[in-house]
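Given below, in the form of structure tokens, are the structures.
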Structure I
Amino acid sequence: MIIAPAEPHDVAKLLAFREQAAAWLRGLGSDQWSRPYPADKLLATIEQGTVFMLRDGHTTAGTITLTPDAEAGLWTADELAEPSMFVNKLTIAREYSGQNLGGRLLDWAGDRAHRAGARWVRLDAWTTNEALQRYYLNHGFQHVRTVREGGAVNGGPRVSGWLAQRPATSVDHEFSDRTPTPERLRFAA
């Protein structure tokens, strides 16, 4: 399988991918990703070079966003002073479930973050999705804390505030990596 940067023409596929994942999650009783994601915001992240596609021939098997930018209000100033990269929107097509592609994408993210000079790979997960939290714990992440206040709607409870991290390390993820060399992170010493 090949991992490569997403391209602007991938927006429709990524939006459909997210809708499929949301439907699957609804079937499990979760409201995660129930709100549609704005296409213009997705296109902006693609143009920034932070969205990556896992391709099996002409089929999209998965996607991951890896960015040096943390979501506002989650991480402390001391944590933000540490070189880190942040995983978002990890999604695997249902027909590829059970093949550990999500775990391998997390390994790829850790390897890419390491090559960029990051100390940590960090993420936030849906606060009420305990199965997803266990998934990340089983893939080497350590729970940091759960942020419950400061949600985007009227300052209400944050729905994606379960924070976790693991060290960024060089790992053989076994993908054919067609992504450009990551830019080195810039942090004050």
Structure II
Amino acid sequence: MTASSDLSAAAAGGFAALLAACRHSAVHLEMRDTYAVADEVERIEAWRAGDRLDPADRASWWRPWLDTIATTVARGVVVRRARIVSEPVSEYTRYLHSMTFTNVAAGEEVRWLPRIEASTIALPGSDFWLFDGKVVMFNHFTGDGDWADPEDTVSDDAAVAKLCATAFEAVWEKAVPHEHYTV
């Protein structure tokens, strides 16, 4: 079985299976200023109350996500995330920025692109993950930022993968590395 067919077969297993089957790269493009998914409600409320993650207390960080990323990176997979954000940034973006050091510590490369700088880039209509440049998983959200569908759309269409790869690389090229982006 080829890497591409491994990924296509993994698509039925969802995100975790796609990431596990990934051999070279996993890239994620986020384009919303606010997400309102249920599993973040408590963390956001704690952040609003002044609670911040302690860089020295790794056990308190977002699990199991960060363990998954660290394991993936240890396998030799490059994991990159680019975020397109409006400025001035939303409260949610400030929250996200405050905890992104944990993603970086787990091995993700993260960059931020002010939305005004994205105006000349052709972008897909939804956030996505692209695995090994071959399989795309689109993430669909409601207008309020909650998950729109319990299952995301997966495509191994070469033209769709190329669209997403081209968009991601264009964003990545213009974006500011996390350690240099301030909110």
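Taken together, the values in this text are just the output of simple stated rules run on the coordinates, not laboratory data. Keep in mind the model is a prediction, meaning the values are calculated, not measured. Cβ atoms are built from the backbone, for glycine too; each structure is taken alone.
Here relative contact order in percent (Cα under 8 Å, 6 or more apart) was calculated and came to 23; which of the structures I, II was it taken from?
Matching structure: I.
One of I, II was used to calculate mean count of other Cβ atoms within 10 Å over residues 120-127, giving 22.4; which?
Clearly, the read-out refers to I.
Can you say which of I, II returns -11000 when helix-only ellipticity at 222 nm (-39500 (n - 2.57) for each DSSP H run of 4 or more, over all residues; to 500) is computed?
Of the options listed, only II reproduces it.
Starting from the value 36, 33, 29: which structure in I, II was Cα extents along the principal axes in Å, for residues 64-167 alone calculated from?
Here the read-out was taken from II.
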